[in-house]
Structure formats: C-alpha cells, structure tokens
Structure P
Amino acid sequence: MTSSAIPELLPSTRRALLHRIAVGQTEGRAPSLVGAVMRDGQMVWSGARSCVEGHDPDADTQYRIGSITKTFTAVVVMRLRDEGLLDLGDQLEKHLPGTGVGDVTIAQLLAHTAGMPAETPGEWWERTPGTDRPELADVLGERPGMHPVGRLHHYSNPGYTLLGSLIEAVRGEPWADVVRREVCLPLGMERTSAQPEAPAAGGWAVHPWADVMLPEPTEDLGLMAPAGQLWSTAGDLCRFGAFLAAGDEQVLSADSVREMRTPAAPPGDGEWDGGYGLGVQLSRRDGRSLAGHTGSLPGFVATLWVSVDDGVAAVALANATSGAAVGAVAADLLRITADAEPRIPEPWRPLPEIDPKLLELAGPWYWGTHSYALRVAADGGVELGPLRGTGRSSRFRAEADGTWTGLDGYYLGETLRAVRREDGSVSHLDLGSFVYVREPYEAGGAVPGGGVDQAGWRGLPR
C-alpha cells in the first residue's frame, strides 16, 4: 500500500458503483444499503440508497456487522500470540481451564476446526438477551464436541465465545474494551463500538411476500459478543480492509496478517471456491482471491472483501434480516473498481546494489531434468519457479545466516541454501533435500543417489 495522494475515481466508475448499490437496495428490498470502496489504503468512494427519500445513510452511519466481529476477535488473539503470551498450538485448557473442551487448540478455534457445534443450545441466541446465557456452560451445552477435532471445517459461533473468554482471561479485562483499545482506536476506527452510537441504522425484517416491515430487537449478546456484537460504519470497515491487506505495526505486522489470510481450514461441502484462514473468510470470485468476512444478525447483513493483489477493498451494509445480497454487492463493487481502474504498477527501477554472490545464483537450475529459474527479488529475497509450464514455485525471504525461507507455495517454511565447494564456487542449491544443479545429471555433480551413467547422454541406436 502507498500513502501518496490517490486520484478520485472516474465519473463512469462512480456511476457504475452507485448503480450497483441502487440495484442491490431495490432487488434486495432493503430499507437502506450503504457501500464503500477502499483503494491503496484510503476510502475513495461511498454511496447509499434508502427507502426514505432524502434520508440516505452515509459512510459514517453505524450498522451491526455480525460475524465480521470474529475477525476483530482473531486479531486480538494473534496479538497475544505475537506478544508470547500464548501459542496457537496451545490447548485451550492451558489458559482457560474447566470448559469441557480444553483439548482443542487455539488455532482450531480460530479456523472453526475444533469440532464444535454451529450454535448454542436453547433459543436463537442472536435474537435473545445474553443474560439468558450467563455462563460458558449455557453457551456450550451438553454436547460441545460433535465432530472429529481438526479434521473438518464446521463454522462455530460458540467457538468464538471461547476465544473471547480466552482474551479476557489473558488480558484480565472485558473483551470489548480490549478490542476497542488494541484494534479499533489504533486503526482510527472511532465509529466501531460494542453498542450502537448515533447515527445508527435501525434493524428491520422485511416480509418475504409483501412490501411491509417489522422492527427487529437489538440484543446485547453477553458471552456471545466476540462472535457478533460489533457495530461499525462503511468508513471504518474500509480502514479495517486496508489493515487486512497490509497490516499495521500498531496492531499486527504484515506477516501476522498474511498468516490470518492463509488457508487454515478446508472449504465446506459445496464451497470449493473458498475456505477459511484464522478468523478470515477466503473466496475466489471473478478470478480474484478475496479475504474478509460476512456477517448477519437480526435486522442487519454486512460484508467486507479485500483483494490484496488489486489493493482494493469493498464494504456493503444493509439493515434487513435477509434478502439484501451484500456479499455479492461488495464483491461487485470491488470488481467494478479493479476492472475499470486497474492498479498502476510502480516504475521498474534497478537495484542500487547487489551482492555478487547473490547474482551468481541467478539463472537456470535443474532438478533432475526439470528446468527452473532463480530470480533475485528487489527486497534481497529470491524466487524459484519452472522455466516452462506449471510446477512448484515459491518466493523466499533472505535470512541473516545466508539462507532463504519459503514464503508461499509448496516450499512454505522450507529452507533454501547455496552449497559451495572449498574454492567458494557454487556446487548446487539445496531445498528441503531437493538438489538443483546447473546442468541436468552433470558428471561429477551433486546428483542425489549418484549412479549417473558414465557414457553420458545418448540417442536411440538405429
């Protein structure tokens, strides 16, 4: 992301975005619908439609954001991890004893792979007061483990209640206070809160077969708050989208945010175009990889999607229990912006200097007879990928000891090193026991297993 001034969107783009909002509000029969777009760290457009003429909401109007709250909860958990106060592999019991599901790990709760049920026992928790569930036992019920732990992605609202209670146990203060102090305020999200603050939209249910409405109650969710309590605005969620794309050292590093966006759980049945990271939903739409979250509570639906590659995020919020397809609206707002005004790349510039030993490694390498190329990246890392066709490729980060660590793909976390001869020349590259040499099966080379035929390469005798 760049902090330089960002030009205003073209009039044709703004009109297309407003048209999409208008269609979404009309076809979704939403009392109101507001949308916004973030590009390269700044909100560049917002628009709204309302059933009350002359009273459209704006990017500063609060809506309830439902399960987008889970991503805020996950950010705090990742902060605790980065501070060394817990490990994602820790069993919950280590920090929050006596729950009855203490053998599940923190990572499994974040990724919804802890085998827990989707909802709480008893009445619909989203439409009843949190005082109906005063203890964790009231949230978890008699059967808190219903699926094999770690083997299945099963979305669990009670799982995030446990994460909220974990935060309170480690920090020693209420979940809402921690989220506001450690996430919202550092990111400039002053209009994001646990309770509605005017101006705020009222929640409505729209009759499925008639154009009439019914007000929905606004309940304080109590222990379930970490799963869906928050209220926010389109403007604040654009700020949060910028954070999910690039991180912010005041809250979480770019590496930790990237970890949250990395798939941690398989998609559910019928959802092979998506998945789930650590508190972050993942989706493939219009050929793009999106990260963010959807949310709903009685009277409200919400979506935030981010395309890191495009540097664009989009938000759509509506005050209707159902009908307004804000997930599709947000994805379309992002697509319209990115397609109409694609990101202009930074100018190519040569490196100011380069280590000759690093430059020596650039160029073609062979794993067996597969041809690969190693390219030097501008940040001092390297990229290794096939010269032709498809194959394993990864980016690598330079380490202080002269090795490189894989950042993505098959070699994520693996170590790449250049093995040198006594005279200092490069013998081969070693990558997780895979040996890359300058010539395929070169005589006297570092060929795993040895046994290179001394007669060398040959054709088929006639």
Structure Q
Amino acid sequence: MDTRKNVILILASVGTFVEALDIAIINLTIPSIQEQFHIGAETVQWLQTLYVLFFGGFLIIGGKLSDQIGRKKMFLLGALIFMLTSLGAGVSQRFEVLAVFRALQGLGAALVMPSALSIVTHTFRGEQERNHAIGIFSSFAAIGSGSGLSVGGIISTYLSWHWVFLINVPVLFITLILSCYYLPADEKNETSQKTDAVSGILMVLGLLSLTYGTHELVHIKEQPFFVIGSLAAALILLIMVFYRLRSVAQPLIDLKLFRHRSLVISNAAFFMLGAFFIGFLFLISLMLQKDMGYSAASAGLMLVPFSIISALTAKFILPYISKRLSSSRMGIFGWLFMLTGGLLLLTSVYTGHPLTVVLLGAACISGVGMTFCFTALSVMGIQDAEPSNYGVASSLTSTSYFLGAGIGLSFMTLMSQVFPSEFAVGSLNLIILIGYAVLALGMLLYFILRSLQGKRREIAVS
C-alpha cells in the first residue's frame, strides 16, 4: 500500500474509532452522571440507547447518501456534526439537553461510518488488498469499543464526565482538516437521485417505539396505554417501511440485496453481536464498580491491558487468521471467545467475583473476541454485494449491530427489573449474553453447512 492510501485508511479508521469509542466510553461515567443529575439507572441508560438507535436508524440513509451524493462529502459532514454535538454534550448542564446531543451524536456517526467504509472499499480495489484494509478498518472499531471503558473510567475520575465528550473535539478537528486534503474527491458520475429519507425516518421512529415499549414492559400495569401503544406503533411503522421499500421507485434499501445468504446471516449475527457487546460493556462497568467496589479509575486501569491486547490481536494475529479462514469461519472463531468470556463472567457470580476470573472473561470478549467478530462479519456482509451497493450493504450490517444493541440493552434492563438480583449484575443477565453467543454460533454454522451443500451440488452437476 502506498503512503497516500495508508493516510486515507488511517483517516477513515479514526472516524470509526471515535464513534465506537463513544459507545463504550460512557459506561464507567454512569455513576457520576447519575450523581450530578439525580437520576436512576433506568433513566441514564437512555444515553446509550438513544445513541445506538439514532446511529443504527440513520445508517441506511447515511449509506445511501454516501453512494449517491459522495463519500467524501458525507464523511466530512458527519464528522462535523459529531464534533459539534460532542461539544454540546460536553458542556450540557441538564440531563434532557445531554440526551438530545447524545442522540444527535448518533446521527453524525451514522453519516460517517458507511462513508468511511465506502472510502476504504473504493480506495483498495484488489480483493486481498481490500480485505486487509477492511480488516484494519474494522479492527479500529473493535479497538475503540474495547478501549472506551478504560478511557472513560480514567477521564471521569481525574477530570469529569464532561471530558468523555469533549475529548472528541480536537481529534475530529484535526481529522477534518487532514480529510479535506487527503481524501479522494468524489467521482463526477455519482448520481444525485433523491434518497428515500421518509423510509429512514419511519424506521427510526419504529425502532424508538419498539425500544421504549420493550424497556417499559415492566410498567404495563401502571401505563398500559403508553406501553401497548408504543409497541403497536412500532409494528405499524415497521410494516409501513416494508411496504414502502417494495413500492417506491428508488427505495432506501433494495430488497434484492437480501438474496445474498451471506448478507442475511451477517446481519443476524451482527444483531447478536450488538446485543452481546453493548450488554457486556454495561454489565462489566456495573460489576466492577457496584459488585466489586472499585472506583471508575481503578476499573478503567484494569481494563487498559485489554485495549492493548485488542490492538495487538488486530495487528499481528488477525492478518494471519484471515488468510487461513473464511469470514464465516473466522466469525465462529471470534464468537467462541465471546462465549468463553460470558461463561467465565457467569462463573464469577457463583464464586464470589474473583478478580482474575472477571478480568479473564473481559479479556476474551473485549481483547480478542470482538476484534475477530466485528472484522469477520463486516467482510462477510459485503462479500457478495455489488460494488455499487457497498455503502448500503455495510450500513445494513451496522444497522443490525446497533438495533441489536438498543433492543438487547432494553431487554436486559427489563429482565433485571422483573427478576431482581442481590447483585447489580445477576446471573440472568449473563445467561442472556451467553444465549446471544450460542444463537450467533448456530447461525454461522448453518451458513457454512449450507455453503458446503451448495458446493457439493455444483460438483455433482459438473
């Protein structure tokens, strides 16, 4: 790879690193935010839910605009929105204002992620070169997610929770300046057709209604109208999205994309990955602080090695494994680490939370498993799509990830309220995580078996 290509890859990767970092970074700041605004865990959780739902809900629009208007334009616009909303969140003095800026952060992230990946896939054209570049790009997202906990804990203790947002501003400012110069100009032949924004907005509203209804199911006796109404509204809105995609001339998502089994399985596994990993980030912060009595800084420092492990895995082990395993097999490899980590965390609940077992479980998940899973599923999601649909295909997988994150976190909160535990993190929470891993492994094994059957048929016919 030449120097200019390397710079382009780094700039695109920095954009996705910051956005992934912001998913995790807030978790260890939750106690200090609760203390300042005098709110409960079920309220502060909306800071995470709003971010991932706006991120996931608008990703399809971001991917479509990236394909139609231009990759560079959307990357710069998204990064600018993310920088300004990070500044707004960092100086917020009311929880409602913070929540609004947090949601708008997700919107900015939704514009950056697909355009950044599209920039990478169009810059690196050879199959091996492209897969290697996507691997590096995806590993930055995994490293950002893994390092967010440690960075958030240290910042919130020695500075304040405001700085977990303000730290984005200088990083993105420098990225914007360099991107203006180094990113390749958008091709003149890129279409300027209208994007089906109505479908995207209906989808976001439907997902928000579904998440709210899931989150508030525990209060259905007290508020039956709002809970049932939100679930019914979600169903109606999502049905409207489906029929609109089938009927409009230029749909937000071409439903023909779902002919590719690799894309369907990748999206389903990404849904489980979002539910698993975002749930893990939320639970590990509670476990270390509430159940084990560590400060945010101590918890953050204990998780620093896993950020390093993730980076080393991405640098030295991931390229070796990716050359020898297909994306689906590498996904299974990563999910086995996630499953092992979940089992270790569950074991720790029954053995008095020994620190070694807890940290070993966290290492399997955030240090190794996430790096392989995110990279493998990202490659798998676009491997059979046409180049003109890379933006939409990549945003579909990311949408599935964040949809899983939002709904999975709300479901876990619901289960915690229905079946309370003596610990902040009960065994039921971890059993749910393990269930996500088992489902993902089952889907990937199914894909491999169907692929092998298809190859045998081709050989028999020939």
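Computed from the coordinates by the stated procedures, all read-outs in this text should not be read as laboratory data. Remember, it's a predicted structure, so these values are computed and weren't measured experimentally. Cβ atoms are built from the backbone, for glycine too; each structure is taken alone.
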Top of P, Q by FRET efficiency 1/(1 + (r/R0)^6) of positions 35 and 99 (r between Cβ atoms, R0 = 30 Å, to 0.05), largest first: Q
Of the structures P, Q, report the one carrying the highest value of Cα Rg over 2.2 N^0.38 Å, for residues 179-410 alone. P
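Of structures P, Q, which gives 85, 58, 48 when Cα extents along the principal axes in Å is computed from the coordinates? Before the final figure, lay out each step's value.
On the way: P: 85, 58, 48; Q: 60, 48, 47.
Checking each candidate, the match is P.
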From P, Q, which structure was helix-only ellipticity at 222 nm (-39500 (n - 2.57) for each DSSP H run of 4 or more, over all residues; to 500) = -7000 calculated on? P
Suppose you compute mean count of other Cβ atoms within 10 Å over residues 227-234 for every structure in P, Q: which one lands on 26.8? P
Structure with the greatest value (metric relative contact order in percent (Cα under 8 Å, 6 or more apart), set P, Q): Q
Comparing P, Q, where is mean count of other Cβ atoms within 10 Å over residues 19-26 highest? Q
